[in-house]
Structure I
Amino acid sequence: MLIAYLILGVSAGVLSGLFGIGGGILIVPVLITVFGMDVLHASATSLAALLLPVGILGVVGYYKAGLIQWRSSAWISAGLLCGSALGALLAVHAPTAILERSYAAFLCYSGLNYLGFFKLLKRGPVIEQERREGSIAAFLVVGFAAGIIAGLFGKGGGIVVVPMLMGIFHYKPKEATGTSLAALQLPVGLPGVLVYARHGDLNLGNVGWIVGGLVVGTFFGTKLAIGLKPALFKNAYGIFLLGVALFLLLR
């Protein structure tokens, strides 16, 4: 069983390195469906596993490739730290069905956008837009929104950060992924973990095995992501988002 937790961590780490998402998007569903945890314990376990800088090897890879915007990453981290506690409070005190479906709709829109679906509806040539710098307040809002999702569903928050960086600030896919992954290396989910622990939903017994797998998997996921062609990377991310949205809607 411990090996299964390690394999889960490696798999989640590969996704983390590929898409800058933290890995919780895989950890939580698997803990529920395979390991039999309830949603609160699964979310708490995922957030706890993501507290340590498990993606640091991935960050180094993106840094060497010049794909991290450190200023925006730092302010996004600050927003994540504030938002995760609110998300966890919502999770332990309120039904999440409506929020989860709204989240799935957002992911569905983002996935279709990255696959170029909405470009087909427009006339005229598509103009490649330059990256926008953005204000401190804007990046704090991005991080805060992602922090709420992280605390609510036990995810790292990158599943929100990456689409917003690409859609609002016109980051290139790999640049958004590297910046998001860097923002997740600080213990931004700590307030949420403390809320879950106080509510009695946190068991640290198997977290260490998941953490070990995350470190290894993120390294290989980053290597794979940096080597992909930009168009292929963007399409892969769009398909991934649509798959997550479908899972949330059907479960």
Structure II
Amino acid sequence: MIHAEGLVKRYGPVVAVDHLSFEVEPGETFAFVGPNGAGKTTTLRLLLGLARPDQGTITVGAKRLPPHDPEARADLGYVPQKVEFPRGRTVAEVLRFFADLRGLDSGAVGRAIERVGLHEFATRRASELSGGYTQRLSLGQALLADPSLLVLDEPTASLDPEATWEFRSLVERLRTEGKTILLSSHLLSEVERIADRVLILVDGRQAALESMDELRARQASAARLALEQQDGARIAVPTLEEVFLSVVRRGKNDV
């Protein structure tokens, strides 16, 4: 679905993306993770055709088209980190506006509203929505044309825990529908529930590219737990070994 090879993007003396290569398979949920300034948003801009790489190539879709190709964009939906909609327009009117821009049929708006759970808010002004429902509306406009690829740029960064959970649930549902999802976050905990693979970025470079299962296993093997037992380790050691933990004795009462 996405093929990137040797991507480099500079802004003057700053190298925002440094020889980055990766592939995203159809139906996969793929996450960029890294601190602010790691190059996540710049990489997404390259994927969306909003910027051109100084070096390297990037293609999207089964036909491997460049991101700025109109045909490639037609099968892509984008949810930015922050979004504002025209004041005074209702939820349905906002979606109707974007649907008209894409030349979509009249049923596209109703389908998008149902998919993101905004049917009770269709006649409410978009500017009056909470942060969580505003992001739902943003996801709704991204889904209007029912694209195969969704790009989400830190979609829960400004949401409270409840709204974050609800938005993740929507993304999980889209994942089960077979959508290819690319999302970015500065926190691994934000994506571990829904991502198949994670690309960790540091200073525009790839620090790691692993499946979530591989990453969890590596983190578990690196974890160490020190226990001090009042009555020795006779009971603790067998119990820990039953759950497949490796036990090393450090002293009479320590394991």
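Taking distance in nm of label points 7 Å out along Cα→Cβ at positions 52 and 172 as the measure, the highest value among I, II is held by II. Could you tell me which structure in I, II was used to calculate distance in nm of label points 7 Å out along Cα→Cβ at positions 196 and 212 as 1.2? Comparing all candidates, it corresponds to II. Rg/Rh (Cα atoms, Kirkwood Rh), for residues 68-187 alone was computed and gave 0.94; which structure, I, II, did it come from? Checking each candidate, the match is II.
Between I, II, which one scores greatest on relative contact order in percent (Cα under 8 Å, 6 or more apart)?
If we compare relative contact order in percent (Cα under 8 Å, 6 or more apart) over I, II, the biggest value is for I.
Determine which structure produced the value -9500 for helix-only ellipticity at 222 nm (-39500 (n - 2.57) for each DSSP H run of 4 or more, over all residues; to 500), calculated from the coordinates; the candidates are I, II. Derived from the structure labelled II. In this comparison of I, II, the computed figure 27, 19, 18 for semi-axes √(5λ) of the Cα gyration tensor in Å is attributed to I.
Here, each number is a calculation from the coordinates, and none is a lab measurement. In this text, all values refer to a predicted model and were calculated from it rather than measured experimentally. Cβ atoms are built from the backbone, for glycine too; each structure is taken alone.
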